[in-house]
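Asks: Quick heads-up: structures coming right below.
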Structure P
């Protein structure tokens, strides 16, 4: 990623303190998807490969025990799922002279912009994996994405149907008894009109104590989190009712349970400050950046549905 030139000053002595005490603490807390993924591990001497063990359901018990006899031992199927760590990061370039003439508050704005960048990049990587699942559902009973029309808005019936599909596959809910849905603001605007929608502001009355970041409400057993990270497929829908003559944009909503996808810890997350940078022969500029490595992958396609709507 190319460096960005910042036309404002920062105070050298506070950079490390601010980043180490604020940036690192606030980064992970602001991520949307990471907290819902199952944490993977790197066994000793395994290098950069993260592992998740997927254990299949054991066959049902079909008969009672007989006195004096042990039952036959059952087989259990387990799969070792892996993903390699990938590095992410960015650096900004600042002029040494400008760093000595900082305006109060500039550092805060500067680091907030980098914090936003880091959060969005990590969430985007996780988003691309999570929204790449194979279990798909099309709103209003459309048959495929190119058939999604202007009338195919996401509705409560669609949500209820997807929840029924997940339960039919024995997909577990999170510990609070709900699935989680990631939804674009435009789609959320339509869904809020459903008569069974419970707004997040009323959770105290209904006994829900913990609110996820970005959570807006619940419907039919799904707690919805509004995020602009929910993908939009541009011009991929039907052109039949499009006022512009081009195909409609199709919005994707993801509803899932625990263990649908996995994510490792953010390994080696650190702030690198070089002021001035060794590459600057006349000590005219320096760099400040962030860097981390992590891995992610889907673990069980049966634990989520991707809904396509207009």
Structure Q
């Protein structure tokens, strides 16, 4: 599958309220995604966790738009394990306030859908060999894609990206994976201010260090977890307008409290917590250049999750 094949994988209608669109996408994905990930008998899930989440912050940044943007974000996430590895899927629906407008002179904010899919194939399990050593529990290969569609005034991103690379799974409570990935990214933006569009542009292939983690811990009787990811992404060469790109540093993590356990419900069902996102040179835009402060986001958020 090429990046262009993802163009028709999902569509976001410009009509209707943003909440209606978000709920429609969540309902469709909740019905379809788990079934798709378990479709082959040889890949039937040994375990799975699906969650519906919400987060909110007021200091989001967007290149060229500044960094005092409020966003409501609804997400659907799914992770499952099968005989030879794991699948991960996440759909974010990001709804901005009017500081990130949906169009020129619009009173409503932008709407974005962002999809991430990753598959980890454990080489040791495939060949029935123990490849653990030192602090490393397993060795494998990660493949996947990113897909986004955004309705805004100045860019209207249509990002498509494929990823592949080796991954180490570490010996920790919960999980910690460290990957070195090669990224093939493209975009086809449109500027509503000037009514100009760019045909699909392919950036230079570039590497990334990607770390994902979920570490449970307790403070006395309080069940907590530290979850998130860290990406360092190399420059992707010249952008579609002939300007330079810069390496990105993207750290997004949260401390979550298992409030369901405290309320006597099934553990790991309801979680609340605090999240923080640090994103320098967002999407490769130099924050010290024309993209300005919006390309360097430092965003605290509140987060809630329901797992089913």
Structure R
């Protein structure tokens, strides 16, 4: 097993998915395939006017596979990492189970590549065969851990080549993520004995965005994690540690990716502290993503 397969520190947080939904649960597992598994239910009526962050998706370099049970029907969508923050389509009165994949992973059996899914929200038009059977099993289970087991049993029935980008692109993903986006692309090219131009073209063809974009996303996601863990610290304290040129650069990139300033995000994270879990959350019954990896 290579370094990419073993690496467990990809940062791909979606801190707004738990807002204004019912019974949100999330778990982070050491998996060679996925990083986050989550489940929730939506309200019978969805009103976005009261919450501009509802189901806001931010750049994370990953694909989310989302399984939906609504009106006695299975639905499935593939959400590719956006280039900027965006609002997702949400069905009312539905049960959701989501899997956030490692960067470079995709759903086996689907004809769409990672590149084609990037910056899209694609609903699978027909669900049948093994996927239909998988979804029926998933929504028979009410416990998140059991849903995870059902999904993992399905995935590990395939060889890794069926759901992973090439080994060279895997290595680039690992090198960028493990450096938290600070390693220069020219240095990566030297490490893997490719020209920078060829590396960029190969990576972009596979992922749908450039290695420099993934470096930006990796650095931003690490910043996001640090802010969720240390939301009471001054925003300026993160800039040098995270290798941003200056405060203006940090604020500009943060707002581009989240739609809000770092200061507003820090206030969002400290809005309500759960005394039972010691975590940031709006509803005490929910497990807040702020405490995860």
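No lab work stands behind these numbers, since they all come straight from the coordinates. For clarity, every value in this text was computed on a predicted model and none was experimentally measured.
Asks: Comparing structures P, Q, R by percent of Cα pairs over 33 Å apart, which one has the largest value? Intermediate results must be reported in sequence, preceding the final value.
Replies: Numbers: P: 42; Q: 24; R: 21.
When percent of Cα pairs over 33 Å apart is calculated for P, Q, R, structure P comes out on top.
Asks: Work out which structure the value -2500 belongs to, where helix-only ellipticity at 222 nm (-39500 (n - 2.57) for each DSSP H run of 4 or more, over all residues; to 500) was derived from one of P, Q, R.
Replies: Of the structures listed, the value fits Q.
Asks: Of the structures labelled P, Q, R, which one yields 20 when relative contact order in percent (Cα under 8 Å, 6 or more apart) is computed from its coordinates?
Replies: So the calculation was done on R.
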